[in-house]
Structure I
């Protein structure tokens with residue numbers, strides 16, 4: 001790096017420069033944007049420390065970090081909470097190295113327990129991932145018809161089944177759609193044995209992302225009753241599947257398949273180039289099959305965690321005990337909503 005390089009800390013909540021700098025990087029995603037920072041800050045109060053290694057006015061490397069400060073789980077830096085993938089953006093290895101060192105120095109000064117980076121980072125460091133997932137992405141450039149032809153036969157049959165059953169879909173960005181999605185989200189999280197995100201999170205997503213035109217909800221109904229829904233966001237030329245939800249009857253009608261197909265068509269018809277489908281645990285074979293059935297390319301998605309007390313990268317997170325999922329699966333939805341409201345600001 002040139003001797004003229006310096007570290008800058010951006011404020012993505014109140015200034016536009018961060019988005020200006022990330023716009024020129026080909027790997028910048030929705031999660032790197034100030035819109036996502038505003039959602040997380042407004043919902044959970046996480047403080048942004050968005051770092052840039054600068055040469056004059058141009059960023060050579062960028063890393064968004066939010067400080068999660070909890071009396072239950074301690075203080076740590078995360079890039080970024082509730083984000084599938086949000087790696088360090090750098091134009092060369094030297095910039096990546098310098099920014100990682102600056103981020104660790106900041107963490108020591110602020111007494112973080114650890115720094116977590118969700119995504120690979122360029123540089124000479126080659127640590128073992130703390131945990132790995134699969135990501136899935138779809139090339140939209142071939143157009144909707146060619147995409148449909150590449151779907152697995154089971155996916156095409158599922159879409160035809162939903163259409164034959166007269167499942168209807170609408171693309172919406174309204175408070176009513178958010179309310180409907182949240183009800184389905186709570187039911188889905190209960191089936192999975194986890195608390196739902198608090199409603200405030202989705203209200204902030206509406207205000208900072210959906211209403212300004214950076215995302216939407218696809219709602220599927222059958223006989224005027226909601227059966228499935230998905231939340232989709234976009235940035236640059238990439239659309240993204242962020243949340244899905246359904247009621248059991250919607251699963252039988254294959255409403256989830258139709259919701260995904262409607263979003264893919266929406267993006268393909270507007271000349272978006274890529275569609276990403278979020279992270280998937282290696283142990284979730286059913287979800288991997290669902291995403292790969294749409295012709296998505298699978299790739300590893302690595303997370304790295306540096307322990308600032310022991311000064312080393314960690315490997316192998318502890319698995320959540322199965323009894324927690326079973327207990328949540330038996331709890332009333334109202335109880336799970338309270339748990340989500342209380343707990344999510346302490347986790348990430």
Structure II
């Protein structure tokens with residue numbers, strides 16, 4: 001059986017799809033997957049052992065220049081790649097109109113969420129087989145995808161802890177064996193950032209125990225934050241800018257991780273690295289990092305989880321965002337110590 005998965009973004013969403021592929025490979029021996037994904041995440045699906053071919057798309061780029069010659073040429077090439085194979089099933093796990101349109105380009109039975117379950121209900125008009133699912137507000141994203149794939153392919157939904165199919169040892173093979181903790185401090189929403197002064201206090205608590213701290217970064221803002229966290233704290237090092245596979249290797253080699261709600265935190269869970277994840281505006285019951293040795297610490301604030309990328313709390317407080325004033329470094333350190 002050959003199946004096309006459409007899950008284009010983001011980093012966390014792509015990783016959320018891995019357990020469904022692991023389930024299917026156990027239920028249907030010999031099953032093969034191709035995967036349509038946004039170009040910036042194209043290397044990730046191939047990490048799963050049952051993914052044979054990755055088809056990159058560039059919606060984020062294309063929509064800025066739909067009439068350009070380059071965009072038209074890339075769209076033709078995308079159509080060509082999608083037509084190379086015939087699929088038993090095409091599963092749109094994104095549930096958006098743009099992902100449903102990609103499914104139209106491929107050959108096979110198009111499947112996805114029904115109109116009451118898709119993120120964009122209009123997308124369901126493009127599917128030949130439609131499946132209900134619990135509403136997003138009620139069910140974790142990983143469970144929704146596992147259920148969709150099991151419904152399409154006709155095997156019982158496993159109730160086990162999600163297994164991502166990644167070999168931690170293979171990723172960390174080239175990492176020097178040292179006892180270190182990584183702080184995954186970068187994320188997209190301003191409201192999901194744990195206060196910088198808290199990172200510094202936690203760094204001091206960790207390094208006082210003779211444990212190194214490593215700080216990754218992916219852009220200038222994150223680099224400058226990492227430098228400020230590391231300033232005058234012995235045992236804290238700012239990593240060079242790394243490619244995603246290289247960064248995955250450093251994550252895989254860590255004794256433990258402390259992460260805000262970010263795609264790299266989900267990667268740590270997929271690699272089975274003990275992780276303390278910090279949640280302010282978001283709800284770990286819906287999008288928390290799932291797996292073995294995963295600890296979720298949430299704020300205790302009246303308006304949380306607000307699920308908003310902007311904070312509308314009006315009173316001025318010394319901690320920003322204010323909800324994180326209830327999640328102190330000492331509480332995080334207590335949870336981290338149990339892992340170490």
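Some values worked out for this structure:
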| quantity | calculated |
| --- | --- |
| Which of I, II yields 15 [relative contact order in percent (Cα under 8 Å, 6 or more apart), calculated] | II |
| When distance in nm of label points 7 Å out along Cα→Cβ at positions 231 and 303 is computed for each of I, II, the largest belongs to | II |
| Source structure (of I, II) for distance in nm of label points 7 Å out along Cα→Cβ at positions 127 and 159, computed value 2.5 | II |
| Structure (I, II) behind the derived value 22, 16, 11 of semi-axes √(5λ) of the Cα gyration tensor in Å, for residues 15-118 alone | I |
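Computed from the coordinates by the stated procedures, all read-outs in this text should not be read as laboratory data. The structure displayed is predicted, hence computed values, not measured ones. Cβ atoms are built from the backbone, for glycine too; each structure is taken alone.
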